[in-house]
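Participant: In the part that follows, the structures are each spelled out as structure tokens.
Please treat every number below as a calculation from the coordinates, not as lab data. None of these values were measured; they are calculated from a predicted model. Cβ atoms are built from the backbone, for glycine too; each structure is taken alone.
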Structure P
Amino acid sequence: MNSTDTQTTLSALTLEVADPAAARAFYADAFGFDTQIDVRATDATTTGFRGFSLSLTVAQPANVNAYIDAAVAAGATVLKPAAKSFWGYGGVVQAPDGTIWKVATSNKKDTAPAEKKYDDLVLLLGATDVAATKRFYIEQGMKVAKSYGRKYVEFEAGTGPVKLALYGRRALAKDVGVPEDGSGSHRLVLGGFTATDPDGFVWEASA
């Protein structure tokens, strides 16, 4: 366990998939990813909701549409069509490997031509008990950037490509449009330190 006076961050993210080559091709075509995430082969059993989602925060609705359209063209399935809501504009897709992706903006109007460009890449872990999981990560040396009681926690980002946040599991499943139930492997490995969090998400020391 890391000392709380030494800040730890999410330095790497690996998706475990059945076909790494196909997954790499999808993420390159859909999101333009190169080194942002890694993939590796697995045949671990997983069913239903895996307890997490990944989000791209973008500047305007046209950028949301650009990413959603590209993801669907590359083979993704739409879980929630891009649409306006009280908080902004966004949509949700599921990649061929099963990972759920949300693309969203807080802006409701376009101010520039559409482009595939994002501001933040965020990993949302669905926690059974947000407060308990928050304590776990603080004990590992992570520092809280935002916290809304037992509902949502966002940790300070380091130099890695992905921000880490916690959301209630049920609320997260509802947000991305899938049933809460799920079992088996999360098919996700986080890099930064060696531990397993209260919801079974595995961390490995970064290379």
Structure Q
Amino acid sequence: MIPDQKINILLVDDHPLVRDGLRARLETVPHFYICGEAGNGVDALNIAAKQSIDLILMDINLGQSNGINLTERFSKEYPHIAVIMLSMHEKAEYVAQSIQAGARAYVLKDAPAEDIINAIETVRAGGTYFSSGLRNTNKDEDATELLTQREKRILETIATGKSNKSIAQELGLSVRTVETHRLNIKRKLNIEGQADLIRYAINTFSEAEMSKI
């Protein structure tokens, strides 16, 4: 991206006050331009059909709509538009589902304005971004040294929210082999649930590492 090139941003959130707050934050950046606002999926798609949009800040809860499903639709119909999920949900399941739907970043709503701005700049530069509030500092940073190179690679793909089938296709493995690797990873890292495994994967790999996946 050319420095200071204008970024056309669409705000998608069903709360007008939230959109007002985001607009106020983002308009302090000279090259950010809020080209539209939508409170639901229908309006968002209508705006996208008429406006030139570079990036969307998307809420998960849109009243009767679902931001994750809407992100998946945008990824298919408007692949040139980058989506940043802006949510109050910290659960790893939401993060993984959002990434799998095509989101390039996941930022918590209570994150400082700098976090949102950094996410936008990072995504427009071709990277991925995760809010600092999602990082779990309780895990042993050296625990991944227990893993084989293959297991580390699978852990990286888990961080992007890919299914076992997608991981198997990408790495040229059988689904059963991927499942076995997942079990071994959880055993070595002393992790029980799938959600905890996804969270650990996201917390372990930096934005720079994940952008190479």
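Participant: Taking distance in nm of label points 7 Å out along Cα→Cβ at positions 160 and 176 as the criterion, which structure among P, Q has the greatest value?
Facilitator: Once distance in nm of label points 7 Å out along Cα→Cβ at positions 160 and 176 is tallied for P, Q, the winner is Q.
Participant: Right, something else. Of the structures labelled P, Q, which one yields -14500 when helix-only ellipticity at 222 nm (-39500 (n - 2.57) for each DSSP H run of 4 or more, over all residues; to 500) is computed from its coordinates?
Facilitator: The value was obtained from structure Q.
Participant: Could you tell me which structure in P, Q was used to calculate relative contact order in percent (Cα under 8 Å, 6 or more apart) as 16?
Facilitator: Attributed to the structure labelled Q.
Participant: Follow-up question, since we're still on this one. If you work out distance in nm of label points 7 Å out along Cα→Cβ at positions 88 and 192 for P, Q, which one comes out largest?
Facilitator: Q
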